[in-house]
1. Quick one: Cα extents along the principal axes in Å, for residues 11-58 alone came out at 38, 19, 18 when computed from one of P, Q, R, so which one is it?
2. One of P, Q, R was used to compute distance in nm of label points 7 Å out along Cα→Cβ at positions 27 and 51, and the answer was 1.1. Which one was it?
3. Quick check on the output: -14500 is helix-only ellipticity at 222 nm (-39500 (n - 2.57) for each DSSP H run of 4 or more, over all residues; to 500), derived from one of P, Q, R. Which one produced it?
4. Between structures P, Q, R, where is relative contact order in percent (Cα under 8 Å, 6 or more apart) highest?
5. Can you say which of P, Q, R returns 2.1 when distance in nm of label points 7 Å out along Cα→Cβ at positions 19 and 75 is computed?
Structure P
Amino acid sequence: MPIQTEDIPGGKVVEVRVSGRLTVDEYKRFVPEFDLCVERKGKIRLLFEISQLQGWEAGAAWEDLKLGLKHFADIERLAMVGEKKWQQVMSWLCRPFTTAEVRYFDHGDVVAARKWLESD
């Protein structure tokens with residue numbers, strides 16, 4: 001499955017792993033699941049694992065923008081985990097679309113990303 005969501009029990013952390021090339025249909029299946037996580041937890045801290053992301057259809061990019069605007073103030077911290085330069089650039093490009101504190105972590109630093117999300 002190109003998008004996997006894991007609601008980490010006992011805290012605010014939600015992990016989303018994305019792989020392959022995203023389509024509109026996959027994104028539309030993901031959105032209700034993500035909405036439910038936000039509804040249950042309130043403000044969340046999101047680990048967004050994109051190291052296996054190969055890109056997305058234009059329509060999926062549009063769905064992503066709509067989701068970001070809908071949850072503009074619902075994400076406290078966003079840890080983007082990747083392994084390519086363009087993925088690091090994505091972490092900078094998303095900043096105007098969220099009130100979250102955003103940090104980029106290399107794929108090998110996923111443990112540090114989780115610790116940052118869980119810290120006060």
Structure Q
Amino acid sequence: MTGYFSSAAAFLIEAVFGLYMLIVLLRLMLQMVRADFHNPLSQFIVKATNPPLKPLRRLIPGIAGIDVASVVLLFLLQMAKLALIALSAGMMLSIVGLAVLSVAELVALVLNVYMISILI
């Protein structure tokens with residue numbers, strides 16, 4: 001199943017998961033800086049991320065002002081994204097390799113968002 005399908009599938013998976021992960025990361029960052037959530041953009045971020053975060057928050061409490069459920073959701077989304085991209089290309093990654101690559105990709109995402117927010 002390599003070829004045109006895997007390229008299109010990888011692009012679609014990257015776009016959908018990347019956008020949602022960005023929204024979850026923005027919610028985490030806005031919570032950390034205690035931003036006002038009465039803004040319409042903030043309301044959209046909260047409404048878009050509440051369905052998966054509510055059940056996770058019951059299982060995983062926050063620690064020292066950090067919403068650990070959001071971090072876990074980001075990690076799970078990144079692992080799912082990488083696994084789906086690998087499967088669409090006909091490859092299979094080990095769980096440990098997937099976890100390490102997920103952490104590296106999340107660090108890169110956080111650094112990119114911080115750099116862009118500093119420039120804005």
Structure R
Amino acid sequence: MEKKIIPIALFDMDGTLADYVSAMKRDMESMRGPREPEADEKELWNNPEPHIKARKDTIEKRPGWWRDLEPMKTGMEVVKIAQELGFEIRVLTKGPNDVPYAWAEKLEWCQEHLGK
């Protein structure tokens with residue numbers, strides 16, 4: 001008897017399924033000084049200023065931050081289509097090395113929004 005091969009679809013979590021960028025921009029804005037310019041998406045990744053990196057690190061270390069990211073509509077629609085086509089869904093993600101509970105929160109996010 002032949003073993004049925006189930007196709008696998010790989011999805012990146014942050015920025016594809018979970019809206020990391022909007023949450024980071026929102027929270028960076030809440031920490032912005034009155035004379036600082038608004039943070040743009042490019043600046044979130046490429047700003048070498050130590051205080052910007054420290055703010056980002058502080059945000060990512062907030063308990064519940066990863067778990068509470070909003071799902072991205074288009075990404076979730078593509079997941080649904082892949083499931084309907086018979087794909088097994090796998091989520092790829094990376095987390096901050098110095099925030100061990102981020103991994104648990106990412107798993108909780110997947111369980112809540114994608115099922116177990």
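1. On the way: P: 30, 21, 12; Q: 34, 24, 17; R: 38, 19, 18.
Corresponding structure: R.
2. On the way: P: 2.5; Q: 1.1; R: 2.0.
Among P, Q, R, the structure yielding 1.1 for distance in nm of label points 7 Å out along Cα→Cβ at positions 27 and 51 is Q.
3. Values: P: -12500; Q: -28000; R: -14500.
For helix-only ellipticity at 222 nm (-39500 (n - 2.57) for each DSSP H run of 4 or more, over all residues; to 500), the value -14500 is produced by structure R.
4. Values: P: 25; Q: 34; R: 40.
That would be structure R.
5. Values: P: 2.1; Q: 2.7; R: 1.1.
Label of the source structure: P.
Any read-out appearing in this document is the output of simple, stated calculations on the displayed coordinates, not a laboratory observation. None of the values given here were measured: they were computed from a predicted structure. Cβ atoms are built from the backbone, for glycine too; each structure is taken alone.
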